[in-house]
Structure 1
Amino acid sequence: MEITLPLEKMTTAEKIRLMESLWADLSRHEEELESPSWHGQVLRETEQRVAAGEEKAVDWGVAKKELRRLGG
């Protein structure tokens, strides 16, 4: 099945809402999702940067609001 969306006409906020809807649908069956092999390494690297004070975690709700503010 091919789905065509008018991405060039969509605002960033609309695209983010679309991604959130897709993720919500996918996560209903999370047992079917498999993380890519590189994901574990990236998570470990991020944890090391956080522990070293080089990176700071941001609450997801706060991050979404900021992304929406920046994206229109």
Structure 2
Amino acid sequence: MSYPCIVYERERIESDHASNKPYLHRKRYSVTVIDKDPESEIPDRIAAFPSCRHDRHFVNDNLHHDVFTLYY
């Protein structure tokens, strides 16, 4: 991989029900921004998406990881 990069995976599909039937489906994704720069603007841009939540930040091998949950 070359950095910065964004890694994502679909975690699950959440459904709302009414009258015992699903009527609304939301896909939930885990989105990780990986960057060498601790002050990168990319996590701020991801955080601005509707239905997005920042979950955690950690450093591994001198790379900064910002993990988000995003519903789409």
query = A value of 73 was computed for percent of Cα pairs over 15 Å apart; which of 1, 2 is the source structure?
reply = 1
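Out of 1, 2, which has the highest value for mean count of other Cβ atoms within 10 Å over residues 11-18?
Working: 1: 13.5; 2: 10.0.
Top value of mean count of other Cβ atoms within 10 Å over residues 11-18 goes to structure 1.
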key: Answer label among 1, 2 for the case where helix-only ellipticity at 222 nm (-39500 (n - 2.57) for each DSSP H run of 4 or more, over all residues; to 500), calculated from the coordinates, equals -2000   = 2
request  = Compute distance in nm of label points 7 Å out along Cα→Cβ at positions 3 and 43 for each of 1, 2 and report the one that scores greatest.
outcome  = 1
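The numbers here are math on the coordinates, done by the rules we state, and not lab data. What you are looking at is a predicted structure, and each value in this text was computed from that prediction instead of being measured. Cβ atoms are built from the backbone, for glycine too; each structure is taken alone.
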